[in-house]
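Read-outs throughout are calculated quantities, based only on the coordinates presented, and are distinct from any laboratory measurement. The model shown is predicted, which means the values in this text are computed figures rather than measured ones. Cβ atoms are built from the backbone, for glycine too; each structure is taken alone.
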Structure 1
Amino acid sequence: MRTYLDCVPCFVRQALDSARRCTDLPEIHEQLLREALTMAANLSFDSPPPLMGRLIHRRLRELTGQADPYRDAKKTANAFALQLYPNLEQLVHRSSDPLAMAVRMAIAGNVMDLGVKSALTESEIRAAVDEAVEGQMDPGAVEALRQSIVSAGDILYLADNAGEIVLDRLLIEQMPLGRVTVVVKGGPIINDATREDAEAAGLADMVEIIDNGSDAPGTVLDLCSPSFRERFDAAELIIAKGQGNYETLSECGHRNLFFLLKVKCVIIARDLRCRLGDMVLRKHEMGSQNAAAGPDDDFDR
């Protein structure tokens with residue numbers, strides 16, 4: 001997915017919010033903001049938005065000297081999600097369709113995105129879970145995912161955020177675990193899940209865990225390690241969580257890729273032809289995205 005004009009204010013907001021979250025020093029707030037504005041001025045709008053996020057947060061780590069500025073936030077999110085997990089596990093098991101309910105819970109967890117909203121309360125997370133139980137879901141997409149899980153010999157599950165990865169476990173447990181590999185980021189970026197978070201979620205005792213070799217939010221294949229790209233190309237089924245993975249993989253050519261996300265951005269909503277706040281489970285069809293939009297359609301007209 002390309003970058004649109006309306007993405008630029010979000011870049012600026014993210015730079016300032018993240019700087020204020022990570023340090024009290026106003027001179028760093030100002031410096032990161034000024035540098036983000038310069039980056040935005042030189043940005044290619046043909047590139048996906050997460051590339052800008054990668055630049056902003058790399059610079060934030062350099063300016064603050066913090067290797068993982070969101071580490072405490074990630075630990076807190078994991079701990080809270082683990083408190084929710086036993087009740088949600090029972091909810092899935094009691095459901096008439098455990099796979100469909102597990103998909104709902106995994107998508108509900110996608111609200112734990114500190115790149116979109118820098119402060120998130122426990123009540124907001126609980127509300128997202130409650131809404132997901134009764135929220136609209138495409139039954140055809142659930143059935144397509146079910147059939148793909150049954151037939152796929154090698155499944156890659158591309159994780160998104162810490163905390164969220166605990167709720168992902170509910171969906172992963174509905175799959176043949178011996179065929180599932182969970183993919184995390186290769187380095188810290190916002191509150192995206194790394195190996196430490198996957199282990200905290202209890203996944204290390206269940207499935208193989210690998211990283212993609214990149215510190216970009218989402219999955220920018222050109223920045224990922226050769227070993228990950230080999231696994232990506234060979235996988236018979238890929239499940240990609242979150243907006244960042246949608247933004248970076250919506251034009252890739254993989255033959256069997258499903259996106260799971262909660263729509264938290266008007267640009268994503270318009271790209272997916274859905275509403276803000278919708279739960280999305282969608283099989284990727286190469287060439288289908290933005291079918292009604294021309295190359296210069298900026299969504300802000």
Structure 2
Amino acid sequence: MKKLVLANGDLLPALGLGTWKAEPGLVGQAVQTAIRLGYRHIDCAKIYGNEAEIGAALAEMFSSGEVRRDELWITSKLWNDAHQPAHVLPTLQKTLSDLQLEYLDLYLVHWPVAFRHGVLYPEQTSDTVPLAQIPLVDTWRAMQEVHRQGLTRHIGVANFTRRKLQLLIDQGGQAPEVNQLELHPYLQQWPMLEFCQQHHILLTGYAPLGSAGRPEHLKPADEPVLLQDPAIISIATRLGVTPAQVLIQWGIARGVSVIPKSVRPERLAENFAAAQVQLTATDLQQIKGLERHRRYFTGQFWTFPEHNYTTETLWDGEN
């Protein structure tokens with residue numbers, strides 16, 4: 001399995017298992033199946049609501065000796081209601097308790113958006129807190145403190161633009177080590193990739209297959225289906241692989257870690273085998289031509305203009 005090198009020399013497995021929308025009662029078994037197949041990178045988050053089940057599954061595998069803790073890369077994320085510096089440590093401690101771990105390999109600020117503490121999803125403006133009141137830099141400094149305490153080996157962010165990354169670099173005292181964001185052939189984000197390479201920040205791409213399984217209310221009627229793109233199907237057919245495998249390998253070939261989600265054993269095996277697919281330079285050039293600057297996750301659900309949360313302020317005009 002290809003591994004990506006962090007700024008301090010640690011290695012991040014390029015292919016991981018995403019666990020968003022992984023159903024209760026299935027996600028624990030999926031994690032165990034994935035590890036037995038060879039996955040060593042598991043991507044979690046508090047807001048996914050399944051960390052306790054994942055933790056029980058991991059504990060069972062550790063106790064049986066099937067895998068050691070130091071062989072796995074476990075990521076989790078700080079939810080938007082815990083941006084106040086005082087909330088970062090206890091929130092991470094809860095995640096560690098649920099996952100039954102002493103430390104994470106990577107802890108991310110999930111979104112550059114702040115909620116009132118205890119609000120999972122805002123329904124009105126008063127459920128959010130303007131970043132002028134809880135600056136991203138303050139949250140980032142609290143992330144550095146839990147890193148210093150050894151509760152996470154690395155820290156980073158998710159869904160941050162180049163402008164917001166530069167803010168943390170300039171004022172936060174330390175560059176994020178990873179930025180996790182939406183990446184696929186319809187949203188390739190080459191300027192972001194180049195920026196992160198310059199600043200020794202790794203990228204993790206979510207929704208690498210186009211996130212067809214996300215909630216229906218987030219899907220516009222005219223949405224293009226990435227897995228049905230004729231160019232992707234053509235490449236897959238020629239190589240004798242699946243469209244999903246082409247999409248996963250495309251991300252890995254760019255030097256990005258990729259975290260497709262599944263709970264089905266056959267799909268987990270198929271996704272893992274994508275690491276062995278060989279795309280040609282012609283394939284990569286053809287896929288590069290598929291760019292649409294199309295976000296499947298527009299951030300529209302965080303739109304509260306009164307507190308300066310709009311899609312324009314979220315993405316800073318970057319695509």
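Which one of 1, 2 has FRET efficiency 1/(1 + (r/R0)^6) of positions 75 and 91 (r between Cβ atoms, R0 = 30 Å, to 0.05), as calculated from the coordinates, equal to 1.00?
Label of the source structure: 2.
A value of 3.4 was computed for distance in nm of label points 7 Å out along Cα→Cβ at positions 19 and 163; which of 1, 2 is the source structure? Please report the intermediate quantities before stating the final value.
On the way: 1: 2.4; 2: 3.4.
The read-out comes from structure 2.
Comparing FRET efficiency 1/(1 + (r/R0)^6) of positions 67 and 171 (r between Cβ atoms, R0 = 41 Å, to 0.05) across 1, 2, which structure shows the greatest value? Don't skip to the end; give the middle numbers.
Values: 1: 0.85; 2: 0.55.
Checked 1, 2; max of FRET efficiency 1/(1 + (r/R0)^6) of positions 67 and 171 (r between Cβ atoms, R0 = 41 Å, to 0.05) sits with 1.
In terms of percent of Cα pairs over 23 Å apart, for residues 147-250 alone, which of structures 1, 2 is highest?
Result for percent of Cα pairs over 23 Å apart, for residues 147-250 alone over 1, 2: largest is 2.
Identify the structure, out of 1, 2, from whose coordinates helix-only ellipticity at 222 nm (-39500 (n - 2.57) for each DSSP H run of 4 or more, over all residues; to 500) was calculated to give -15000. Working shown, then result.
On the way: 1: -15000; 2: -10500.
That value comes from structure 1.
Of the structures 1, 2, report the one carrying the highest value of FRET efficiency 1/(1 + (r/R0)^6) of positions 11 and 99 (r between Cβ atoms, R0 = 25 Å, to 0.05).
2
If distance in nm of label points 7 Å out along Cα→Cβ at positions 243 and 283 is computed to be 2.7, which of 1, 2 is the source?
The read-out comes from structure 1.
In terms of FRET efficiency 1/(1 + (r/R0)^6) of positions 3 and 107 (r between Cβ atoms, R0 = 25 Å, to 0.05), which of structures 1, 2 is highest?
2
Once mean count of other Cβ atoms within 10 Å over residues 59-66 is calculated for all of 1, 2, which comes out largest?
Largest value of mean count of other Cβ atoms within 10 Å over residues 59-66: 1.
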